[in-house]
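The following blocks contain the structures, represented as structure tokens.
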Structure 1
Amino acid sequence: MQELFHISFSGISTFKLILLLAFTALLLIRILYLLLVTGGIIFKRKQTDEVQSGEPISMLLTYRNEEENLLNYLPEILKIDNTNFEVVAVDDFSQDNSLSVLGVMKNGNGKLRISSLNQETRFSEKLAQNIALKAAKNSWVMVIPASISVFGERWLQSISGCLTSGKDVVMNYTNIVQTGHFYNRLFRIELFWQQVKSAGFTACGIPFVYSEENVAFRKEKYFEAGGYGQKVKEPFANLELLINKFIRKKKVDIRFQKETSIQKDEQVKRHNYFNLLKKSIRIERNLPGYKRAVLFIDDWTRLLFLPLLAVVIVFVSELWLLITIAIGFKIIIHLFIIKTTLNHLNERKIFISSLMYELLMPYYKVFYRWHFNRRSRKQRWRSNI
């Protein structure tokens, strides 16, 4: 090995040495990111399979025109008998029979409580959530979608058992049911990577969430933060904005495992996928400065890696063997961490596609972020005229 290094580096020019050092530094950063952030979920302390009796929880269900989903899926939620819970449902001015459907379900079922908005209002989803939070009887609350269709027998019981006095937030995993359609696959992979990213940074002491669903938190924290306030006009994101205001590294628990995961039965089209991208941009924009700085470093080291690798291969081709070994080592780590994470979450059929997505999509996202921010600035300028 020493002879290999001696032969490889003998007579190398200063330019090539600087180029090689820059690439080595970037490679080490990306490997550390994989081990500490992406791998932060699986390398954290082992979570016990023992389910303890926990705190009662209020599930917040705000909906609009969800008659079919409520008929198909809410009865299964209400049948859960291993956990003390209630469902606080608020109708967001539905035009179908959603409210009537819930009225029938409520008869003889003390777990279900119903309210509604009585008129069409801008930002009505946030107002509906505010009503639900005020009506919730329990100290712990959690948003669930009307389309929740897949959850384990111990889903709510496992989450309830994590609601301890030392925590304010318990993060769990959510995705959509796989259909095989193009935008369904894109949406699933993007949602997977967003949650892995937020959970990984949270495990490293930089906590934030991209999704409000299936995330339990203390109700009092919402009101201590002042409710939505000026955030009521923020597009795309909802309770994520408030959770990210009060989430703290020593007060959050990450439960990214199949027992606490859920899936939603939703038809995803092109606009749903791009709305998910826009939502992540808006959430990141509302994070504290130091968190935005860390995400900026992550994004740009990721973007620079492939171009710098190409330059090194072209100009330092005599070191191809060492470069190949180093890249192979990174790929093995990457494959192991992602496969292990997918197994923990019981995710299927996105292993290879998720790796290709993570490799290529950051370059498109740079353009899309620039385009989205440019349009947002134009819209604000026009609204101020």
Structure 2
Amino acid sequence: MREFYFRGTIPASKSLMNRALIVQSYDPRLKLSGDSSCDDVVHLRKSLARLESSARVFDCGEGGTTLRFLAFRVSRKPGTYLLKGSARLLKRPQDEVQNILGQLGVEVRFEKSGLRILSRGWKNPARPVVTNARESSQFLSALVLNSWNLDFDLKIKVQGKITSESYFSMTLKLLKELGLRYRRQGSFLTVPAGQKVKVTKKYQVESDLSSLFSVASFAAVSGKAQFLDFPGNSLQPDAAFVSIFKKMGIACSRRRGSLGISSPQKLKAVQVSLRNSPDLFPVLAAVCTFAEGRSVLYGAPQLVLKESNRIEKTAELLRKCGVQCRTRKDGLEIQGRGLGCGGPAFVYDPDQDHRLAMAAGLLKYFGQNIRIKHPKVVRKSFPEFWSYVGVRA
């Protein structure tokens, strides 16, 4: 079987960088170390720079965090704004933007071309801001990320469970490192008035572990990889992939700020909840096809609301490869076939989803004859992907 080798670093985390850029917009003296050229970060950085020049129309591209974080950011500044995005992005759940900002005195209109925001700045609500994070934690993150320099205490009540709560925890940990004080008790969160960004030192943005995982998965199937600058105590939920790999028999060694990955002779099937790390799903499902036995990936019903319906589209990819699988409301059951691969050639459309393109790339590398449509979709999170893994998509 073909082997894969890699040694190097991965660009900065898209999730952390977009959060840090929002914070930096409240105090430009905050210096950030690390960079990412992915589309989501590029769109947010350009939009924040244009906000300072009194621009009123912003292009969010395909980015969910770009649109949601930016909607809350521009609403802090009096004016009328239009946030444009792709048709697919605008069809994703966005109602909570209107719900939350409406309680802060900001009007949000859904138009064909994007989100229209009419703001006179945030107004002190008479009661706690009530939010529902059932569909995504990004709205709650967007609210707290933009709570700097308020002249009133921001009180928040969260209704029900927080979907992908690990990402909201990541937001709170980042904000705490950058100086935000808050109180959290049960379903209530309070951010006291007058919060200031701590700018005493440069903030190092970690390598993107979602992207790193997509490359590490090639070595996990067959080969070796060494990732430099691997964060010792990562804020990112996708750090969970290391423990998942170990369950599959994949050697993972950490030494002096690096992570080494070595493939085993046989990959073990795994049953694992992806409730806190749903972005691992498409590529991990592809890895599971090389394991021996039945793997179950579960706990992530929010996958149907991502850039695509990731459960159905991942199942489509695996079935086209001749892999038996069964969809669940919260994931997928996969009958691995060991290290064998191959079958009839086919065309696969990742449906504008970067992580599905990466999953198809892994299967292609190890012998599946796939022509991947629109391979440049990986630019959303990891434009270097194809060159890093050596796949000609």
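Every number in this text was worked out from the coordinates using simple rules, so none of it is lab data. Just so it is clear, the model here is predicted, and its values are computed rather than measured. Cβ atoms are built from the backbone, for glycine too; each structure is taken alone.
Highest-scoring entry among 1, 2, by distance in nm of label points 7 Å out along Cα→Cβ at positions 15 and 151, is 1. Given a computed value of 43, 24, 19 for semi-axes √(5λ) of the Cα gyration tensor in Å, which structure among 1, 2 does it belong to? The structure behind it is 1.
Here mean count of other Cβ atoms within 10 Å over residues 79-86 was derived from just one of the structures 1, 2, and that gives 15.4; the source is 1.
From 1, 2, which structure was log10 I(q)/I(0) by the Debye sum over Cα atoms at q = 0.15, 0.18 Å⁻¹, for residues 175-366 alone = -0.90, -1.17 calculated on? Derived from 2, not from the others.
Here FRET efficiency 1/(1 + (r/R0)^6) of positions 31 and 167 (r between Cβ atoms, R0 = 25 Å, to 0.05) is compared for structures 1, 2. The highest value is that of 2.
For the set 1, 2, ranking by mean count of other Cβ atoms within 10 Å over residues 223-230 places 2 highest. When relative contact order in percent (Cα under 8 Å, 6 or more apart) is calculated for each of structures 1, 2, structure 1 gives the greatest result. Assign the value 16.8, calculated as mean count of other Cβ atoms within 10 Å over residues 127-134, to the correct structure from 1, 2. Structure 2 accounts for this read-out.
Of the structures labelled 1, 2, which one yields -18000 when helix-only ellipticity at 222 nm (-39500 (n - 2.57) for each DSSP H run of 4 or more, over all residues; to 500) is computed from its coordinates? Value -18000 for helix-only ellipticity at 222 nm (-39500 (n - 2.57) for each DSSP H run of 4 or more, over all residues; to 500) corresponds to 1 out of 1, 2.
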